[in-house]
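Multiple structures follow.
We did not get these values from a lab; they are worked out from the coordinates using the rules stated. What you see is a predicted model; the values in this text were computed from it and never measured. Cβ atoms are built from the backbone, for glycine too; each structure is taken alone.
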Structure I
Amino acid sequence: MGSMFNYLAPWRQQIPILAGNRKRRARLTFAEGEFAAVYAMSDVHGCYKELVEAHRRIEEDAARIPGPKLIVMLGDYVDRGPDSSGVLEFLSRTPPPGFQRFVLCGNHDAELVNLYRKPARILEWLGFAGTETLHSYGIDIEHLLQSAAGSETIARVIRNMIPERHIQFLESLPVMLRMGRILFVHAGIKPGIDLKRQKDSDLMWIRQPFLNEGPQLPVLVIHGHTPARIPTFGPQRIGIDTAVSATGRLTVLTIKGTRVGIL
């Protein structure tokens with residue numbers, strides 16, 4: 001239990017550390033009822049085995065449902081867990097037959113891109129969360145730092161070991177998916193602000209005042225980012241980050257018609 005509490009406690013202090021000036025990420029829109037079933041999960045954080053098992057359960061559940069199905073991933077695929085590289089490889093492949101899958105960007109994913117493009121800031125990133133991610137690519141960052149390797153050497157190792165296609169995949173990810181009155185994002189939205197005016201940084205990083213106040217718009221927000229032991233239900237929002245790297249529980253939220261449930 002100690003590792004879970006260590007994971008859950010620090011969230012209040014997390015802030016963007018490597019944010020750069022990037023063009024706005026894409027936002028997707030679908031009609032309400034376009035999919036017979038929607039499955040959403042968030043904050044996989046390097047837990048490849050749990051991700052594969054969740055897909056198996058989704059396929060098993062969806063086998064009884066006619067019509068098109070959708071899997072929505074709400075971000076944070078890297079850091080903390082043991083196999084970030086395996087998670088990115090899995091998600092960059094074709095989804096299961098009969099499904100579409102949309103993968104949204106989380107703050108940890110954006111920070112990995114920033115590290116890859118600006119490796120001179122490696123120490124800031126390691127203080128944030130990145131050691132396990134580098135290990136998953138076979139990079140012994142502790143050895144490199146102890147050997148007093150310079151930033152150019154570390155940058156070369158990172159670029160040699162992390163496939164460029166994984167970074168390009170993360171760079172391509174949208175940051176929001178709207179389906180009628182339901183909104184999928186990683187962290188939440190700034191309350192009361194029109195969706196067209198929401199910043200990528202808010203969608204990937206926000207906690208308060210969103211958690212207490214909700215969206216203050218006519219939408220139901222499905223989000224991750226803020227870990228809890230079980231799914232959380234707030235004002236016009238459902239949080240589904242159940243800290244899988246600490247608890248082993250990867251929550252899958254389902255939407256079937258007007259019914260919202262947990263698989």
Structure II
Amino acid sequence: MNTIPFKGHIISYQFYSNPTKPTIILLHGFLASSYCYRKVIPIIQDNFQLLTIDIPPFGNSEKSKSCLFSYDHMVEAIQFIMADHQIETAAIVGHSMGGQIALRCAHQLNQISELYLLAPCSFMKHSPLFAKIICHNPFSPFIARRLLKQKGVYEMLRHSIYNDYLITDEMLEHYKQPFLNRKMYPCIIKILNDHQGDLSEQELTEIDIPVTIFWGKNDEIIPYQIGYELIKYIPHSTLTTVEHAGHLLPEEIPNMIADSILSSKEFPVQ
């Protein structure tokens with residue numbers, strides 16, 4: 001893994017250099033990390049230059065509650081990492097929270113050529129009062145730690161994945177690692193405070209690039225029906241709903257995601 005400092009963060013990322021090929025950035029969801037794309041990467045890496053980012057404070061990125069965790073901050077960080085690697089244009093694959101960050105990148109930057117959204121966070125509004133109550137409650141990190149401990153990583157994965165047989169001991173070990181660090185919990189609380197709300201309907205209509213959306217029909221985190229609302233507003237978007245799939249699509253349908261990327265008209269595979 002590589003690291004890069006950006007405005008108070010040490011951000012962890014992996015760069016799969018392939019300079020003659022188009023670039024794809026992979027962004028994970030809340031409570032996950034770049035690890036979730038480990039099944040997709042081997043299928044597409046011969047045809048693309050890849051950049052996976054551990055969105056702070058997740059994965060191996062720094063866990064500091066003094067950092068900013070807003071979506072706009074992450075857009076700036078992605079642009080900074082792209083510039084550091086002389087990446088002029090890129091497509092983005094974004095899962096859940098990473099999908100909303102991908103949408104913001106497409107709305108704010110002219111360097112994004114295409115989006116692949118996997119059950120993206122959409123239509124959530126910012127609640128200043130809720131954020132203030134949570135952020136300024138000194139017991140909030142303790143409560144967050146207690147809730148995650150009670151629920152357990154296995155139950156969280158079961159809630160996110162339709163087929164339990166996909167959950168392996170190796171997965172459990174990896175997904176629980178960040179939560180063994182007590183510094184994670186104040187960061188989770190601050191994420192709630194820094195949350196800006198998702199792009200508005202008007203902002204979605206201004207995204208003028210191809211957008212491919214996948215959604216599991218058994219998603220218990222973000223209902224797939226939201227996908228039908230999303231494509232009403234994004235002009236060049238398509239939605240594929242997947243039977244017997246939940247929310248953690250990079251783990252559940254890696255081949256379908258990879259096939260869609262490889263068959264894109266934006267990226268003719270040689």
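Numbers at a glance
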quantity	calculated
Answer label among I, II for the case where P(r) over Cα pairs in 10 Å bins from 0, in percent, for residues 112-167 alone, calculated from the coordinates, equals 24, 67, 9	I
Top of I, II by FRET efficiency 1/(1 + (r/R0)^6) of positions 32 and 152 (r between Cβ atoms, R0 = 30 Å, to 0.05), largest first	II
Computed 14.8 for mean count of other Cβ atoms within 10 Å over residues 200-207 - originating structure among I, II	II
Origin of the derived value 30, 20, 18 (semi-axes √(5λ) of the Cα gyration tensor in Å; candidates I, II)	I
Ranking I, II by distance in nm of label points 7 Å out along Cα→Cβ at positions 120 and 224, the structure that comes out highest	I
Origin of the value 21, where relative contact order in percent (Cα under 8 Å, 6 or more apart) was derived from one of I, II	II
